[in-house]
Structure P
Amino acid sequence: MSARVLVTMAALAWLAAGPTTAAPLRVLSLDQCADQYVLALAPEAELALSPRADDPDSRLREAARGRRQVRPTLEAAIAFQPDVVVRYWGGEPRLLAALERRGVQVLLIDDATDMAGVQATLRRVSAGLGRAERGDALIQHMDAQLATIASPTEPRPGALYLTAGGFTAGRDTLVGAIFRAAGFANLAASPGFAPVSVERIALNPPLRFVLGFFDQIRADWRGPGRHPVVRRAAAGRVAARLPATVLSCPAWFAADAAAMLADSQ
């Protein structure tokens, strides 16, 4: 019997079966952001993480090491048979449709644009995993971090957020919320994400830059943010360099990013 026939038979059996209760809880994470949530909220569960769980830009990469990693495909889900699936953006259409037909609980991470949105996601995902108390603890961590940010005695100068790929983020983004929490004025003209041209920076350089994702040396190494003209314009004007680990997911560590930014000069 061919491998394809075996996979098809397993898929039909899996889809026909009702949801099962397993001990310990079996949790499938479909992308790197979901990895952060399941590692923090349900580390003792039987986890199947994404292939990017231990990448350098993963906040909880140390906790991910040695854990099972699977591709977010229908075949991987058939083999793992999760009780709960956590997702931000990952997963192929076949897999999502199959999960829906089978009635598997899928917990979605919202694309939050403020701290309250992150906390709402924490409450919902932690409750769905049966770990509400851990979600509450992470919310308390966020509140404690934000409470440590002292109001500046003088207004901070405005700053332009810039990634190595040449993008900025305006007020209606989580980066915008990080700026507000840290007391920085956001110089981005667009309310959302938008490209920033090298010419604009050359002709009208901002007083301050907040650089994001520049610690990922191999990422966008030829991007506009790394252009020599931009590098010269930013010399002596960088307020903070925020690492990818606090920017790559709408999670509780957005409050850590705000504290980092507030502590900058």
Structure Q
Amino acid sequence: MNFRGKHIILTGASSGIGREMLDILASYNGVKILAVARHTDNIMGVEGVVYPFSADVSSSKGVDRVFEYAQQIFGNIDIFIANAGFAYLERLQTSDWQHIEEIYSLNVFSPIYSLEKLVAINNGRPVAFACTISGAGLVSLPAYSLYCSTKAALHHFIQTYRYEKANNLQLTAVYPVATRTDFFDKATGEEDTPLPFPVQDSKIVARKYIKGIEKGKKNVYPSSLFRLSYPIGRAFPFCLKIYSLLERKKVRKWLGL
């Protein structure tokens, strides 16, 4: 889908991949972007182009507020990019329902509910929905059990929904590998958290993300190394097991090993 003149909602727009995508999207002619994040201090508003909007999209009320405001200032919504998400890096030792619910609410329920909202209001117009899944939805990263499970759930929802969606809906799933942002430090609350291999620059991920939507790709793998190696791992499962064991060494202290 061509971005020129389109009305776009972008969640997770204040940092990381989302912040880089916002800069790219703002360069297109005639676009209007609702840049959504819990904290919008890092989002520079541009009159008639970028509209910072503070909302917690981990709840239905928060998502509803985003759509209501977007319809108020844009009218129609052409593209929704569900990029908001977070991770825990931890050893699961206690039973904590709220802890589980919080990560599923943002990483799984929010994008699915947002897609439902987009479909419900489009009135048969061509629309596009893209979401940030992650390579972690396809491989096992020790100490990231909850995060990997949320991304696996979103992956299977999107891939299954393709068989149900209307023809006017363009659906794009994006599978970044670890990026050089503060995402993983937030997962631990510490600095210099080890990153899973491979690692990629957020600018590159953002550029390939946007190009994937433009070209109408169903799946986007910003890392060529991951795109080529993952099918090998599926064909030879012991390769993925070795990878997970190597990654476990990086997070030994969080696993209590």
Give the label, chosen from P, Q, of the structure having the highest value of distance in nm of label points 7 Å out along Cα→Cβ at positions 95 and 231. Q
Ranking P, Q by mean count of other Cβ atoms within 10 Å over residues 143-150, the structure that comes out highest: Q
At a computed -0.48 (log10 I(q)/I(0) by the Debye sum over Cα atoms at q = 0.09 Å⁻¹), which of P, Q: P
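For which of P, Q does mean count of other Cβ atoms within 10 Å over residues 135-142, calculated from the coordinates, equal 20.4?
Corresponding structure: Q.
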With semi-axes √(5λ) of the Cα gyration tensor in Å, for residues 47-182 alone coming out at 33, 18, 15, pick the structure among P, Q it was computed from. P
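Out of P, Q, which one gives 13.8 for mean count of other Cβ atoms within 10 Å over residues 39-46 as computed from the coordinates?
On the way: P: 18.8; Q: 13.8.
It traces back to Q.
We did not get these values from a lab; they are worked out from the coordinates using the rules stated. If you're wondering where the values come from, they're calculated on a predicted model, not measured in any experiment. Cβ atoms are built from the backbone, for glycine too; each structure is taken alone.
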